[in-house]
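Each structure below appears as structure tokens.
Just so you know, all these numbers are worked out from the coordinates, no wet-lab data involved. In this text, all values refer to a predicted model and were calculated from it rather than measured experimentally. Cβ atoms are built from the backbone, for glycine too; each structure is taken alone.
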Structure 1
Amino acid sequence: MPASSAVTVLGLGPMGRALAGAFLAGGLRTTVWNRTPGRDSELLGRGATGALSAAEAVGGSELVVVCVVNYDAADAVLRQDAVTGALKGRTVVNLTADTPARARDTAAWAAAHGVRYLDGAIMTPATTVGTSDAVFLHSGPEDLYREHRPVLDVLGGTHTHLGEDIGRAAAYDIALLDIFWTAMSGYAHALAVARAEGITARELAPFARGIGDILPPSFEELAGDVDDGIYSGELNPITSAVSSMAHIVQASESHGIDAGVMRAAEGQARRVVGLGHGTDGFIRVAELLGRRSQAG
């Protein structure tokens, strides 16, 4: 059992319940609280301690894990006077998803109120928590992370400390979810186009998986291109990508299917061509998108 044998979980949505369940399964005394009553019944049946208020829950453990929908919800709980007072001297591990700026703001608030603070992100579904498939990212003071690592390890899977910058876990989270949700949006659009052409989702799925299998090695190769400033389009120039995208737009709109996402991607690619990079690969778009931030 970890050196610290108690933990509090604030927030009992599907992910919060999974976290609390893993702590219980690991033998930790687990106190739970949720703003909406009734979500703790299964956990209480497994031995968790319920609390009538967030302040009461915080008082039950030196380590407080927060997992709610966003930082607005987290702030609404943590920044109540009674809760803030109860948190003084304790450690908060915030596994709520939001932006790097919000993570840094919360860390500054915590420091001003004597609260020890780590930020984090959960990169796998709730069903993986407590198993070897779970993936957790953490950022903040390394000594604090090491102190509480034994308790965090009870959640299973892989835990990676990304550095002292408190916003780094959220930055990874945003970037990785960007990949996920744009991919899911593309898949939803593909299913709509396929259906309009008489192809069922189940018929398309095996071939969609084949496309998905192409991506991991491409990610690795293109990451090196971006970091090294090399955008070779020898095998697939961006002009070819523009042509493919135009076909998708045309086919979609012929069926009355909104092609706004693909039009945006096509527009970015055409801008790269217009800047004289037509022989480069598609990933040159990353340099185009980053120009504004670099200029700032």
Structure 2
Amino acid sequence: MIRLDRRLAVIGGVMSLAGLGAGRARAQSLDPVRIGITPVVIDSDVAFLDRFSTYFSERLGRPVIIEQRRTYQEITALLLSGQIEAAWICGYPYVQHRDRLQLIAVPIYRGEPLYQSYMIVAADNPAQSLEGLRDQIHAFSDPDSNSGFLVTRWLLHQIHESPRSFFSSFFFTYGHRNVVRAVAADLAQSGSVDGYVWEILQQIEPSLTGATRVLHRSQKLGFPPIACLAARAEEPAIVRLKRLLLDMDGDASGRALLASLHLDRFDEQPDSLFAGIASLYEAVRSDA
């Protein structure tokens, strides 16, 4: 009887492993879910992205592929053309294309779905206001970044200036961390950067942010959201992705991922959260 029980246990174990393998095979045979990531994410190294894709793949029961590109425009184009199911984008491209996009979830950072744009300067830069940066070199993050371009463009619009007329020159670094690096290395005397990124860098790379200081903090604006095409919002994969995002803080692995991003959780938010960014965009869109 003991031998028979052992034999049955072994057979049962083999069948369980076979079932698990079959389940994984079925998951791998499904079409992948593609999620675009822009430089709004502070931790975009390979190890983190692998953890991110594995977490969602295991819970969706199908492969998840993280799509990265150098610019916001490239990720937005993939999203609008339907080549990816969802993307973590900036509020600026969201309001530019809000007639075609729909919010999936918005991060909660320090208790709010909000963040700020920071204008930074080198630690020894004597400037005390925006005017002190006239005729200096400025580093922007991306032409489609709210915190890394639009806010400063709007500030200049308020004094009837533009980046081209106000700064001696400017350039795009295509990454908020790169803006901080450019100012710290004196490649630019000032820069426009995501306040969330600067604050997290202050914790994890204090020697980098220590070479800079914050000259100006913007009003609080809607945090970069995860969005999809409105026409695809009811697709099963996107509905499940939304539920997983909203439930991330409910399990240990999800909380660990959120902690690595220094976020509290993801939440549902109304479109009106981005009204502030939309007003900045409307103010400057007619500028040359």
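Thinking of 1, 2, which structure, once helix-only ellipticity at 222 nm (-39500 (n - 2.57) for each DSSP H run of 4 or more, over all residues; to 500) is computed, gives back -12500?
Source structure for this number: 2.
For Rg and Dmax of the Cα atoms in Å, for residues 154-193 alone, the calculated result is 11.0, 30, so let me know which of 1, 2 that is.
Label of the source structure: 2.
Output the label of whichever structure in 1, 2 has the greatest value of distance in nm of label points 7 Å out along Cα→Cβ at positions 82 and 122.
Largest calculated value belongs to 2.
To test your reading of the models, identify which of 1, 2 gives 25 for relative contact order in percent (Cα under 8 Å, 6 or more apart) when calculated.
2
Out of 1, 2, which one gives 1.00 for FRET efficiency 1/(1 + (r/R0)^6) of positions 34 and 242 (r between Cβ atoms, R0 = 35 Å, to 0.05) as computed from the coordinates? Walk me through the numbers on the way to the answer.
Working: 1: 0.10; 2: 1.00.
This value belongs to structure 2.
Of the structures labelled 1, 2, which one yields 0.95 when FRET efficiency 1/(1 + (r/R0)^6) of positions 146 and 258 (r between Cβ atoms, R0 = 35 Å, to 0.05) is computed from its coordinates?
Label of the source structure: 2.
One of 1, 2 was used to compute distance in nm of label points 7 Å out along Cα→Cβ at positions 58 and 210, and the result was 5.6. Which label is that?
On the way: 1: 5.6; 2: 3.8.
Structure 1 accounts for this read-out.
If P(r) over Cα pairs in 10 Å bins from 0, in percent is computed to be 6, 26, 31, 19, 9, 4, 3, 1, 0, 0, which of 1, 2 is the source?
Derived from 2, not from the others.
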